[in-house]
Structure I
């Protein structure tokens with residue numbers, strides 16, 4: 001294996017064990033043998049960038065397989081994300097790893113529960129946003145993919161309001177802007193302003209800064225969606 005897999009193996013903590021480790025172990029097992037000492041020093045409960053990346057790849061595979069086919073636009077989306085995070089050559093290795101994971105049986109419930117028990121909520125929100133991005137890579141969210149996304153959201157402990165907010169960033173509906181801000185169209189102007197401030201804090205890129213600057217790119221996109229929703233409502237209502 002190349003640099004990406006060696007980097008991931010050396011940076012794995014809790015994701016090396018449990019159901020996630022069962023899915024990816026065959027890919028990185030030989031590499032981890034030389035990295036066991038580093039894995040053993042990971043602080044209990046602490047999420048590393050390696051944990052996030054491997055967990056994300058496993059859930060990406062589950063979403064991509066949901067509609068019975070894996071399309072190029074989805075692979076391109078994943079590659080683009082990993083290029084931003086790790087560079088061109090490592091991204092190619094990540095896609096190779098993903099192709100191997102796609103051939104494995106994935107217990108979405110157990111994998112998601114493992115992530116929920118170890119990963120902080122802002123990072124789980126970030127992961128949910130990325131999974132929707134993969135699903136939407138071909139310009140639409142397939143019903144089968146939406147179904148698996150709903151399951152993952154539930155297993156990850158994502159609140160209904162937060163899930164609907166992220167969903168509305170990708171699935172258009174007449175109330176999308178309000179859904180993104182987690183309010184009803186009947187909300188007062190003051191409630192709209194208050195909701196925006198709350199969401200701006202919740203989705204601020206600094207919430208996932210521990211993952212590194214590269215991983216904040218998608219967080220910035222999500223933050224931008226919140227601002228765009230607020231601007232749209234302000235324009236419609238004439239809020240200054």
Structure II
């Protein structure tokens with residue numbers, strides 16, 4: 001579904017990504033791991049066109065997207081849940097969701113408000129509340145729901161549960177398991193390894209803008225030296 005092939009991305013004259021390659025199959029959940037500042041968010045932004053890859057290629061379902069604008073990439077089927085959530089704080093929960101609702105790929109059963117409420121029941125009683133009246137966890141649920149309302153093929157989550165209370169984290173992981181069960185492909189950045197191991201099939205580790213390891217859950221779980229070296233656990 002997604003093929004990232006040798007991309008090099010920069011902030012001004014400073015190179016942030018060095019020949020980064022990764023792939024995600026339809027319905028697959030993949031993680032992007034590493035310590036802070038290693039290029040994970042830049043990879044997400046490069047996929048979305050928010051940081052332009054100066055070289056290399058990115059394909060979605062065989063279609064090149066590395067020269068597309070961000071709004072075009074979203075319409076082609078990638079939903080972004082950015083770090084920091086970035087919901088519309090002056091809109092209600094309902095308005096946040098409906099403001100972006102679209103079915104660009106003409107799905108037979110596009111996401112509706114009720115679908116988002118079934119995935120994140122906590123939002124059901126908050127539909128008329130403004131974004132700035134929500135807790136951090138509720139804002140994150142809303143950010144995920146907003147991304148789903150464009151009916152994506154692939155969901156990108158940057159720091160899915162960072163800074164959230166354990167109860168809220170469990171609700172978000174449960175919601176992501178529901179989406180996995182629906183066959184949605186997901187690329188996720190987070191530090192909660194145990195939750196990621198329960199959800200994802202394949203993993204990539206980044207160090208200083210380079211993919212230094214890739215493999216399956218069973219391999220990473222059992223390699224304590226690898227986790228200590230790159231993840232500090």
Structure with the greatest value (metric Cα Rg over 2.2 N^0.38 Å, set I, II): I
Which of I, II leads on mean count of other Cβ atoms within 10 Å over residues 145-152, largest value: II
Relative contact order in percent (Cα under 8 Å, 6 or more apart) from the coordinates reads 19; which among I, II: I
Distance in nm of label points 7 Å out along Cα→Cβ at positions 17 and 201 - structure with the largest value, from I, II: I
Structure (I, II) behind the derived value 1.03 of Cα Rg over 2.2 N^0.38 Å, for residues 57-152 alone: I
Computed -9500 for helix-only ellipticity at 222 nm (-39500 (n - 2.57) for each DSSP H run of 4 or more, over all residues; to 500) - originating structure among I, II: II
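Throughout, read-outs are computed from the coordinates displayed, never taken from laboratory work. On a predicted model such as this, the values are computed, not experimentally measured, just so you know. Cβ atoms are built from the backbone, for glycine too; each structure is taken alone.
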